[in-house]
Structure I
Amino acid sequence: MRAARSAGERGATAVEFALVAPILFLFLFGGLEAGRILFVSAAFRSAIADSARCAELGRPQCRTAEGLARHAEARMAALAAPLSIPPGAIRLEEAPCGRAIRAGLAYRPLLLPLPAGTIRLAAEACAGLPA
């Protein structure tokens, strides 16, 4: 037969949980957010690489920074990582490989607020043949 717990033992369990729960939730949500950041970063790099391929094929929608931004945004939505990419986030530059497409984007985590506020995502790809 099990002995009945006293009110003090039940209270001690509640206090122990109150001390451990914040650390548990920090690790749980921190792990989820870290995975999401890695996923969004990989999706962003993939979308920029796909936009470079679009530019290399000479498609009319991928000739300007705005067109590349719309193409990359659509690609990210297809990868289930919808983020708005402003046209100013993409730069077209001449490079030894042809046209370099460089993009940077500020990402704000959803689950855990960071002291810095945002994380900077960066991607780079080349379109075209070397000159």
Structure II
Amino acid sequence: MAYRYDHMHLRTRDVKKTAEYYQRVFGAKILESIQSDGKPRTDLDLDGLTIFIAPVAADAAIPSAPTEPYIGLDHFGLRVDNMDEAVAELKRRGASFKMEPRTIRPGVQIAFIEAPDNVRIELLERS
């Protein structure tokens, strides 16, 4: 059995705001459609990475930022060719960095962004 990536699914109180964040900060393309049940659907295409965005009730709890270590999904990672250029561009676009770039071992730099709803995104440069 072969397993291949298909999509990532985000849940948010404000689908439009979340979609616009990923479009503004990462250049994701917003794809709006109507589901078979007649409800609107918003997806993102981030350079071939499919992200589905689903609404939740206004009173839904946002998980608090976890303390280390914890169990569960931690983050998703995006590879960049040049960390310095990526960080400068993302800051211009309004990204909030939770961890500035650092070298974790020779040839590998990482940084972390906090996206809406406490989603953590790792930037990774391998040289």
Structure III
Amino acid sequence: MGQAINYFFDTYALHEIEEGNDNYRTYAEDVGIVTTKLNLMELYYSYYVEKGLEAAEKSFSDFRDFCIDIEDATIKEAVILRARFKSANRKNNVSYVDCLGYVLAGKLKIKFLTGDREFEGLENVEFVK
């Protein structure tokens, strides 16, 4: 068995893994998961609203060990990226958390795993629906 490939999992990807989406099956095994507590915050919110406290707690704990810290410079780069998204297309509603994940993936030299259409076709993105 070879070394696991790492991906930065955005909230969309984490949600699809939890839901058992067949298109994400290959990313649920033998893949290194990297994410942040901010992504877990979004996931927690989604599950709390959709399925209640118990499901929210489970989803949070399932991915807690894969969280990395965020440096100040990375936060600033993510804000600038979001501003560029917004100026390029005012209707584009890319979240700060998604921009942060995309920047982190680039810094870590790993793919940004997402199904968010705003990132489809961008460099360093593994787009899966």
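What follows draws every value from the coordinates through simple rules; no lab data is involved. As the structure is a computational prediction, the values presented were derived from the model and not from experiment. Cβ atoms are built from the backbone, for glycine too; each structure is taken alone.
Here are the numbers for this structure:
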quantity	calculated
Source structure (of I, II, III) for mean projected area of the Cα convex hull in nm², computed value 8.3	III
When mean count of other Cβ atoms within 10 Å over residues 29-36 is computed for each of I, II, III, the largest belongs to	III
